[in-house]
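Chemist: Please find the structures below.
Just so it is clear, none of the values below were taken in a lab; they were calculated from the coordinates. Not measured: the values here are computed from a predicted model. Cβ atoms are built from the backbone, for glycine too; each structure is taken alone.
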Structure 1
Amino acid sequence: MADVTDWTNYYKVHKERKARDLLIKTFELFDKDNFNSGIAYDLGCGNGHETYELLKKGWQVTAVDNNENVPELMNEISIEFKDRLNIQITSFENIRWTKCDLINANYSLPFCPEEHFEFVWDNIINSLNINGRFSGQLFGDRDEWDLVRHSKEQAIKRFEGMELEYFNETEKDDKTATGELKHWHLFDIIARKIK
């Protein structure tokens, strides 16, 4: 298996990409609720593409990543939106949480060490306000990478007490961002907290 934590190369490859479609879908759902900005966490923020999109829309964002180079990668964003951007360089189990309206976790949660995942997940659910949303991915149990994985039933069960607004399962052989071929199995999810 390729090194799935070669973040320097990953950031280089992803330098110019746009914010992911799943976050754009999430914005559309908030727009339908006439809720245009609030407090958000961007977990595994990396280069800051989703963080930047959130800030442009008026959100107050806590961008979280355990890579110490993130402040440098996000330098321009940090300067432009310094009043609404907080960067936490830490692992997910050490996040300083406040109540929030959105937790964006694009392709990041599977990298949480398995022994901390339940603790991190409880913090995610408990930190969301009513009508707040989770937007992100969980890896399926047939994904090639040996990270935190879920069966479809387990993934759905994670969102008990929430409204699953979007749930899409993908399984395919395709290249990673850095060009290696791998077997992907993942769930794209948007869920709204209703109680």
Structure 2
Amino acid sequence: MDRIKLKELAKQQISGQLGVFLLIYIAVVVISSILGLIPAVGTLLSFVAGSLFQIQIIIIFLALSRGIFPEFKDLFDIFKNSRLCGNAVIVNILISVFTFLWSLLLIVPGIIKGLSYSMAPYILAENEYYMSPQDAIKESMRIMEGHKMELFVLELSFVGWFLLCSVTCGIAGIYVFPYHQATLANFYNEIKDRPQTNNTIYM
């Protein structure tokens, strides 16, 4: 897989769309921050909101990868689909629990499993009407076979950008957020059509 090609394609896709992504970025940050400040339930509400926005952002960037340009209102389309809302939260809970359990063994197994599960939200976003969170995780593990190191290296290539976001108090995220998301969507598109080779049940 050509990592540079994926990132160059992402740059082309977000070109001319940064205004819309700025609004989306600000909305997600502000809403998540406000919810996080609510006493007692802030952390829970922030997790739920993050799960919902994560799936919707994935839908937006998968559409962008097919030439469909986003609008700000698209961010809230997730609330029109109660089934997807529930599955979005469940899949993140399962990923968090499974990754934590593997991390109890050692850090490395936790990282490997986290990479294996990473495409589950993308799979769920594309198959929202007939795939369960558990099946999305199993399918993620299947298509990620042989690609975990590629994704790890791809994420490492953004470390400098993430550091820039930190030192600019998030301002650089105006560009880094859509650039990173578009790259991940392109990565998913590259691996998602791998043929089924067996019926192994994963965990």
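Chemist: Name the one structure among 1, 2 that distance in nm of label points 7 Å out along Cα→Cβ at positions 36 and 124 of 2.0 was derived from. Spell out each step's value before the answer.
Modeler: On the way: 1: 2.9; 2: 2.0.
Attributed to the structure labelled 2.
Chemist: Assign the value -22500, calculated as helix-only ellipticity at 222 nm (-39500 (n - 2.57) for each DSSP H run of 4 or more, over all residues; to 500), to the correct structure from 1, 2. Provide the component values of the computation, followed by the final result.
Modeler: Working: 1: -8000; 2: -22500.
Computed on structure 2.
Chemist: OK, next. Which of the displayed structures (1, 2) returns the greatest value of relative contact order in percent (Cα under 8 Å, 6 or more apart) on calculation?
Modeler: 2
Chemist: Which one of 1, 2 has log10 I(q)/I(0) by the Debye sum over Cα atoms at q = 0.10, 0.11, 0.12, 0.13 Å⁻¹, as calculated from the coordinates, equal to -0.43, -0.53, -0.63, -0.76?
Modeler: 2
Chemist: Could you figure out which one of 1, 2 the value 12.8, 37 for Rg and Dmax of the Cα atoms in Å, for residues 76-139 alone was computed from?
Modeler: The correct label is 1.
Chemist: I've got another one for you. Starting from the value 16.8: which structure in 1, 2 was mean count of other Cβ atoms within 10 Å over residues 92-99 calculated from?
Modeler: Answer for the origin of the read-out: 2.
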